[in-house]
Structure 1
Amino acid sequence: MCAVTIGDIAREAGVGKATVSRVINESGYVSEKTRAKIVKVMDRFNYQPSAAARNLSRQESDIIGLILPEVNNQFFSDILKGVSQMVDKWGYTLMLSSSENDPERDFKALRAMISQRVCGLAYIPAIDYNDDPWYSRLDQLLKQLGCPVVILDRPLERFEFDTVMTDNYSGAYAATEALIQAGHRRIGIVAGDMQLFIGRERFEGFRDALRQNGLRLNEEDVIDGRFDEQIAYEKTLQMFRRGRCPTGFLVCNNLSTFGFLKAVEEMKLRIPEDVAFVSFDKLVGQDIYNIPYTHLDRHVLTQGLQAMQVLLRRIHTPDRPVEKIVNLPEVVLRGSEKLVK
């Protein structure tokens, strides 16, 4: 039988969790009628308040905020699933917003979180916020927010928050080595957004893997995909039509890979007979079409769970040391990396 939570007590008594918390902590106004009803429910369930329930009174609400840069990207949908599982388990309410990779929309979302007095925020920023004007505006809003924050996926180098990240450099290096070990000697890349730290980190892992294996990186073999499906499609198609292409590619995110594969299909190329690739992230639905694809598995759902675990620890123990979790992606070989002579 599952342990009774503060959320269970609140639902049974027909009140909010903050009201139950005020009764538990004997803080704030609660009418005698409501207090008696809550105490009766607690007695019926033999409820013993946990540290989490006692700490809830220190928060201004029971709402956890989540800001994502994209909602149409399966990677971020899986992050949402992991976050939602933990939010439901602990009896909080989730408030979701998307920036669409626009810093102004990021700021709008943060202002909404402030107005709702969220008690914690899981945050994937729209940009790196390294430039002073952007940094200053973000810093001001995060100070106004005044609650624990955990940063996911895209680091904010000028801020000291708990973080849950991917080792993008090692992942890109390992993915490139999979192509090298398959026999490729001319390897291209559908690069990500180089304005983002994660885009630069993945490119550096790719470049260093080539260099340390004695291979040359040709400028004409770099496609500026910007983590965008349409841009990746258009620029990959231009390269294929030009001819004299690399035999293998590292494609730096799932949306870019969809664009890459669209160009492959349009040119009637075969994988891996005509062109090989490794994708940074698994593609949803490709198994249905029997397309073999080697990819980096970042165990994304787990990262969402990790982020919420870190955030809840911060909510309940504010003075604990800063946590920085870095996950190493796993190369899953499915055949699309092969060199067919």
Structure 2
Amino acid sequence: MSFTYVRQIPQPKEILSATPLPKDLVQVKKEKDEEIRAVFTGESSKLILIIGPCSAHDEDAVCDYISRLAKVQTAVSDRIIIIPRIYTNKPRTTGIGYKGMAHQPNLQEEPNIVEGIKAIRKMHLRALKESGLPAADEMLYPGNYPYLEDVLSYVAVGARSVENQAHRLTCSGLDIPAGMKNPTSGDNEVTLNSIQAAQAPHVFSYNRWEVKTKGNPLAHAVLRGAVDHHGLSVPNYHYEDLLKFAEAYKKRGLANPSVIVDTNHANSNKKYAEQPRIAKEVMRSRQHSSLLKGMIKGFMIESFIEEGAQKVTDNVYGKSITDPCLGWKDSEKLIRDLAALM
């Protein structure tokens, strides 16, 4: 074996006891979770916006950004629920490159996963305290979920992970919405299979325990576009694509059929400035179909303080170091425009 055992990672209970969620924030999160759940069960007609940077690499900038979101949330609270993206793990197509704050909490230092886990929990707690908005994170490593289970209101499973059994089964034990992205192939059946698996009860091995789950009825689809065999982006947010997927979804008979449309990635061909146009097109599609209006619950948007992306060494405050993002001015306008379309 070529493994070098660097350092032992603390158990979740050690991390949670060292940095507990304050009681007042427990209530804030509970109330927000109920509000979010009502959208996915169809009891509320509000729109969900999962919005924020591609990857959260700078605590100060992330918390600054989310505090801005909180002010806009107050203005649109009767029509929109904002769930900030605080994505602390970054999947890499080749496995090479910046893997997120959970791996590397300090960009100028070597990876340190123990310090990374502490850093991401600290950032999530600070963001929730300062904004009152519990966040979303991506489940890249299912075993890491317990370190954040008391602060997250939404979990996304990425296009490269959605076919993995460990991800599907772990989502079956969550009591918050779990967005299952379509795979990079765009195969609708794979997406629906992942939702069905996450909604079912299971017995499996998890973090050195045999566990039982009841199934997660809030597991749902996230459409993010696909990549064909030539490496070209193939969007799946157009009316015909959405309708075809919604009909197949309905036919499955799954609980709470819900779709979140990812406006970036292959849907925009990573042209981040296209995100407002894509979101508005989807809103128009909802108006033309009662099936889509009932099933499409909102959007996943990549946004930060400064538009675009930068190299890690550029050190621009509030600018993505991974995928390019919509800037704050355009993001705020998009949120208000979507509210006006509700």
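Comparing mean projected area of the Cα convex hull in nm², for residues 76-147 alone across 1, 2, which structure shows the greatest value? Evaluating mean projected area of the Cα convex hull in nm², for residues 76-147 alone on every structure, the highest lands on 2. Structures 1, 2 were shown, and Rg/Rh (Cα atoms, Kirkwood Rh) at 1.08 was computed from 1.
Source structure of the calculated read-out (helix-only ellipticity at 222 nm (-39500 (n - 2.57) for each DSSP H run of 4 or more, over all residues; to 500), -12000) within 1, 2: 2. In terms of volume of the Cα convex hull per residue in Å³, for residues 12-91 alone, the structure with the greatest value among 1, 2 is 2. Here distance in nm of label points 7 Å out along Cα→Cβ at positions 228 and 268 was derived from just one of the structures 1, 2, and that gives 3.1; the source is 1.
Readers should treat all values here as calculations from the given coordinates under stated rules, not as data from a laboratory. All of these numbers come straight from a predicted model, not from anything done at the bench. Cβ atoms are built from the backbone, for glycine too; each structure is taken alone.
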